[in-house]
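What follows is a set of structures for review.
Where a number appears in this text, it was derived from the coordinates with a stated rule and is not lab data. Everything numeric here is computed off the predicted structure, so don't read it as measured data.
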Structure P
Amino acid sequence: MLDPISLAAITTVLGAVGSGMANEAGKWAWESAGGLVRRIAGREVAAPTTAEQLTAVAQLVHERVRSDPQLAHAWSLFAQGVRMSGADTGVGSRSGRPRLPASTRFFTDRQDALKLLDKEASRTFDGSPRVALLHGREGMGTSTLAVHWGWRQADRFPDGQLYADLRGPGAIDSGAVLSSLLRQLGLPDEEIPPSAEDRIDRFRRHVADRRLLLVLDHAQSAAQIRPLLTSASGVFTVVVTRRPFTGVDALPVQVGPLAKRDAVRLLTDLVGKPAITAAKAALPSVLERCGGSPYALRAAAPRLSVRAVEVRPVPDRDPVRAAADDSYRLLPPEAARLYRLNGLYDWPAFGAAAAARAADIEESEAARLLEELADALLLERTDTGRYHYRPVVRVHAEAAAAATDGIAACSAAVSRTIEGYLHLAVGAAQAALPESWRVPSGTSPVAYADRGEAVSALATEARNLVQAVHAAEEFREWNAVVRLCQALWPLQLKAGHHDVLLPALRIGVRTADTHLPGTRAAGALHAQLAHTLTELRRWDEAEPEALAAARDERAAGHVRGHASAVEFLGLLRLRQWRWQEAYDCFEEAYGILDGIGPEDEGAGDLPRARALLERHRGRALRGLGRRDEARERLGRALRFFRESGEAYNTARALTDLAETRLDGGEFAQALPLIDEAIAALAKEKAAYQLAHLRALRERCLNADGPQG
C-alpha cells in the first residue's frame, strides 16, 4: 500500500480533490485541503491551477509532514476521506455499455477500407495509439463506414463503443466532447471534472484498462482531437474527417467515390431490380450526376422508384449539392419554404417548435414537414428525435432562401427563431428560479410544470440557446442577447454546462459593456461570467469579471446586486485559498447590505442573505485557522437555517461546523454534527454530500492517533 505521506500519494490526493470540484462535496474537500495545507505550511499557500503548481504544493506538504507526526496524522486522515469521496466511490455511476448510433441497412463495397481498419485495430500494440483517419468528401459515406465497421467488430470491444460528433457552430470544444465521453462511460455530471485538463486525465484513467472503440466523427483539426486520444492498449480510435490533416500519427484511410457497379448495386438494394430496369435509359445520367456519392445515390433512389427521373448532368458540381437541388425541386411549396427558411442559420439540432417559428406556421404542420424533408434526405434525424442539416445541404437551403424569399423575409425568419428561443429560455428560467432577481423579467408564452422540467428544458436546448445568442449578436438584436444570457443563470447554477455556455456569456458581457454600461444588466452578466469562469477553474479570468460586476451594480445603484457581486469575489477567493481576502469580501458585502432600507428592493431577502454571508465568513475564518471565530459565525448561520426550515443549508452549515471541529482534532464533538447533517439530507437528492459526510464520519471513528 502506498505510504499516505509519500510525495506520490500527496500529489495524487491533491489532484483527486482538484478534479472533484464539479459537485459541492468536492468544493468542500478543496476548501478543507486548502485550510490543511495552510496549517501544514504555517502560512497562506496559493491554490494550484496547473500541474506544476500542484506538484510544488505537494512537495511543500511532503517536506513538512515527514518531520511532524501530528501533521502527518492530520494529513493521513484527510487523505483517507478523499479516497472515500463520491468522486472515487462512483456515487452516481451508471451501468451499461456505450454504443454507436444505428448503422445503415444497405452498405456496398469499401472492402479495402474495411481491411485497413481491421489491420490497424489488430496491430500489435507497441505503445503508440491505434488510430485510423478516415477521410473523404462530404457525402462519400465516411461516417457510415466508421459506424458500419464498428458494429461489425462489436465483439472486439466488449467494454463498448464511444461516439462523439465534433461538428457544429465554431467547432465543438474538446472539453465539452470529453464531458460527453465521460457521460457515456457512466459518469454523471457531478463527477465530471470542471477543467479540461482534469477531464483529459479522468478520461484516460477510465479507459486505461478497457477495450473500447472511439469514433470521432466530423473532426475539423488535429488540435481538436489530440486531447481525445489515448495510448491505452485496448482503445482503437477512428477519426472521421473531410480532409486529411497532419499533426496526428494515424493510419490514413481514403474514402472515395463508389465504382459504377457498386453504385448500381446500392441503387438496386434501395429500390429493387424492377425500378432499375424501368429507369435503364436514365441510369447513366443519374450515376454521372451522383458522382459515386452514397448520399447522392440514396437521395436519387426515390425518384427512380417512381420513375420521376429528370436528370441534368453537371459533372463538375458537388454531387451532394446537386442531390439536394434535385430533391428540393420535387418538394411541395410548403415543405420547400420550411427547408429554405429553417436553413438560414446553423442550429445544432432543432425540433418542430423552432422550425415552426422560422416558417411562421403551426408546430404540428412543421412536424409533418420535417419528417417529409428527412425522408427526402434533406435533413438528418438525430438519436434524440431532432433534425439537422448536412453542411453542404444547409448552404444550398440558405442560397435558395436568398434567391426565392429575399433579404427581408430571411431576416424575419431568423428573428422569429431567436424570439422563439428567447421565449423558451425566459419561461424556463422563471420556472426554474422564480425567486431570483437575476432571471429576466417579463412574460413568456412558454410555461413549465416545475423547476426540474424547466432546468431540463434549458439543458436540452443549451447549444441552440448559445447559437441564438450568436445569431442575436449578428442581427444586432442587443436586448435579445442580454435577456437570453440572463436566462442561462438557472442552468449555470443548477446544472453547470459551463464550457458550453461560456461563448454566449462572453457575447453577453461584450454587448452589455457596449450598449448598457454601468447598468444592472451589465453587472448581472459580468457576475454570471465570473461564476462560470470560477467553476471552470479559470480564476485569473474570473477575478476581473467579478470586479466589473461590482462596479456596474454599484454604478446602477443596485445595492443587492452590488453585495452579491462582492460575495462572488469572496467565493472566488475561497476557491483560491486566499482566506483573508475572502473574509474581507464577505465583510464588505455584509456592510453593503446595510444600505437596503425596509421598503427597498431585496429587503425581504436580507435575513437569508446575511445568514449565507455568516456561513461564508465562517468558512474563511476556518481557512485562516481562527476556529473559535469560525464556529461563532457558522453557529449564527445554522440557527437561521434551522429556524427557517432550510434542510439543505442547515446541512451545509452543520458540515462546515463539523469540519472546523475536525481541524482542531475534536472528533467527539464533530460526530453528532455530522449525524445531524446526514439526517437533514435524508430527503434531499444529495448523494455526493452524503458520501462526503459519511467519509467525515469514518474519519471521526478512525481518529486514534496524535491530535493537534
Structure Q
Amino acid sequence: MGQFLQFVFLGLSTGAVYAVLASSLVGVYAATGIINFAQGALGLWAVYAVAALRTDGSLVLPIGTISLGSADDPTPMGLAITIGVLSTVIWAVLAHYLVFRPLRQAPVLAQVVASVGFMLFLQALVQLRFDTENLLALAVLPDKTVEFAGAVVNVSDLILAGLAIAIAALFWAYFRLTRLGVATRAGAEDELAARLVGYSPDRLAAIVWVLTGAATGLIVILAAFTIGLNVTSYTFFVIPALAVALLGRLTSFGIACAGGLALGAFQAVITWLTTKDWWPEWAQAGLGDAVPFVVIVVALFLMGGRIPSRGSLGEVKMPAVRIPRIRLIPTVVTLAVVIAAVLLTSGTWRFGVVTSIILSLIALSLVLLTGYLGQISLASMAFAGTAGFALSKLTVNWNVPFPFSILFAALIATALGVLVGIPALRIRGAQLAVVTLAAAIAIQGFVFNNPEITAYEGNMITDPTLFGLDLGVRDGTNLVTVRFAVMVLIVVAVATLVVMRFMSGSTGRAFLAVRSNERAAASVGINVAATKLLGFALSAFLAGVGGCLIGYSRGQLSAGSFTVMVGLTLLAMTYVGGITSVSGAFLAGVIGPLGVGYVFLNQTLDLGEYYEIIAAGGLLLMAVLNPVGVSGAVAELAERLRPRGRPRPDGPGAATPAVAPTTSKAGLNV
C-alpha cells in the first residue's frame, strides 16, 4: 500500500499542471467561447525562459537576447520567476488581440486551426530561440519529504497540488463573486446585453487571458524541476487538461481541478503497474497517453450537445466550397508537368517531388473530411501511420504483394478512421477536434511508440514489384528511381480523380448538405450518421494510401515519420493552400513537410530550421486574414477579373461557381 500511495503522490506534480491548465481552459472558454489548444504551449516559453535565466542570466526574447547575469552569477530566482510569468501573460494577451479577437465571428474551423497554429508557432519559436537540448530546470520548491502511511511524499508535490486547488478556487471566486467576473459570464450568455450595460467583452476577455496566462506560467515554472523539460510534453499537456475540463462541461473549475489531480495520480499508478511481472508486455508503453483519449470520448459522447455554447452577435459564415470538375486537357497538362519534374530532378530534389505528391493525397483527405464534410480532424497522420506500420507487417510477415498490400493496409486505416469518427455522431466542431487530436496522441504513444505492437524486424518494408518489374525506391546510389516516382504518381492520380468524382457527385452534395445544416440534411432524406462515417472512412483510406507510399519511399518506418506535429503541420499547409478546394491540397503537398517547398527552403535558401515557424505563421495569417487559403483567394480574384459572360477555365481542380458560404448560429458548427 505504501508504494501505491507513493506513486499517487508522485503524480500530483503532473496532475497539478493538468489541473491549472484545465481551470485556465474553463476560464478562457467562459470568456471567449474558444477552446485554446495552445494553453500548454503558453507555459512552454516560461519554463525555458526561467531555465535560461537561472543558467547563465540570458533573457531570451523572440528576437535578440538581454544579459541579466552570467553563468557564475545567474539571475535571482524571484526575478527569473517573475519574468517567466510575465512572458506567459504577454503571449496570452498577444494571442487574444492578434489571433482570437479577430476570429470572434469566424467559423469554428478557423478558430481551431488558429489555436493549433499558435501552438505550433510557440513550440517552433522555443526550439529556435532556446538550447532545448542542454537547458535544465532548477529546483524552486523545498527539497523535503514527509512520511504518510508508509509512503515517502515530496513536500513540493503537496505544494503544487495545493497551489492548483487555490488557483481553481480563485478562478471560481472571480467568476462568481466579482463584478467583472459576473459580467464576463453574462457576456458569454448574451454579448449584446453586456455591451448595452457598458461592458466590453473584449476587455473582459483580455482580463481572463491575463489571469489564466499568469496561472499557467506559474504552475509550469514551479513544476518543471519535478517533471523535467520537454518541448513536446508541455505542448500536449493540453490534451489531458482538456479531458478533465470537458468532464466539467467546460464550466466547472472544481471538477477540472479535481479531475486533473486525479488523472496525474492515475497515470503515475499506471507507470508503477508496468513494473509488475504480471503486467502484459503490450501495455508497457503509451497506456498513460491513451487514458485522456478515453476520458474525452466518454465525456463528450455521454454529454453530447450539453456543452454550453457562447452567445454572440450575428451569424457565422462558413468558407465557400468550390466543387471540382475533371477536365481532360488540364489534367493531362498537370500530369505532364509532374512527370517532367520527376525526370528533370534527382537526389533530394526528386525525393521532394515524390514527397509532395504523397502529401497532396493526405492533404486531400483533410479537404474531403474537413473542408467538404465540416468534420474537423487532427488525426490524418495517425491514419497514415497505421497503414504504414500495417504495410510493414503485410509485406514482411505475410508477403502480401503490391498493390494488394496498399489496399489491405489502407482498409485497416479505414477501420480506425470509422472508430475515431463514431464520436462525431454526437459531437462536432471544436469538441470533435479535441477527440481527434487526443486520438492521434494516443495512437502515437500506445501504438507507434510501442515496440510490442509496431516493432517487427525493424519495421522494414519489402519493395513493391508488379509483373516482375521492380518498383523499389532506391537503386544503388540513386535516392529515388523514376519507376518508383511514376508508380507513386499513378496511385495518387487515380485516387485523386476518383475522389474528385465523388466530391462532384451525389456523395459530395450529401457532404455539403451535412456541412451546411445537419437537421436540414436529415429532413431531405440524407442519413447524417452514415454520411459522417463515410467521410471518416474515405478520409482515412486516402491518408492510409498516403501512409503506405511514405512507407515504400522510406523502406523502413519509425514513429518519427507520423508524429502528431507532422500531422498538424500538414493541416497548417492544407489550410494555407485552401482547406475547401482540391487545388489547395495540391499546394499543401508542394509546401508540406519534406516536400519541394521544404527542399527549396533548406537547400537553396538554407532556412530549413525556420520551416515550422514559417508554416505556423502562414497558418495564423490565413486563419485571421484569408480563411479560404491561397487557392480560394486566387479563384476569387479570377472571378472578379473575368469579363462577364466569359466561360470559366478548365483544370484538374477547376471549379463550378463556388457554393455560397453557409451560415449557422453562433456556437454551432454546421
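Summary of computed values
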{"read-out": "Ranking P, Q by mean projected area of the Cα convex hull in nm², for residues 104-287 alone, the structure that comes out highest", "value": "Q"}
{"read-out": "Comparison of P, Q by volume of the Cα convex hull per residue in Å³ - largest value held by", "value": "Q"}
{"read-out": "Winner on Cα Rg over 2.2 N^0.38 Å, for residues 112-151 alone once structures P, Q are ranked, highest first", "value": "Q"}
{"read-out": "For 21 (relative contact order in percent (Cα under 8 Å, 6 or more apart), calculated) the corresponding structure among P, Q", "value": "Q"}
{"read-out": "Per mean projected area of the Cα convex hull in nm², for residues 336-423 alone, the highest-valued of structures P, Q", "value": "Q"}
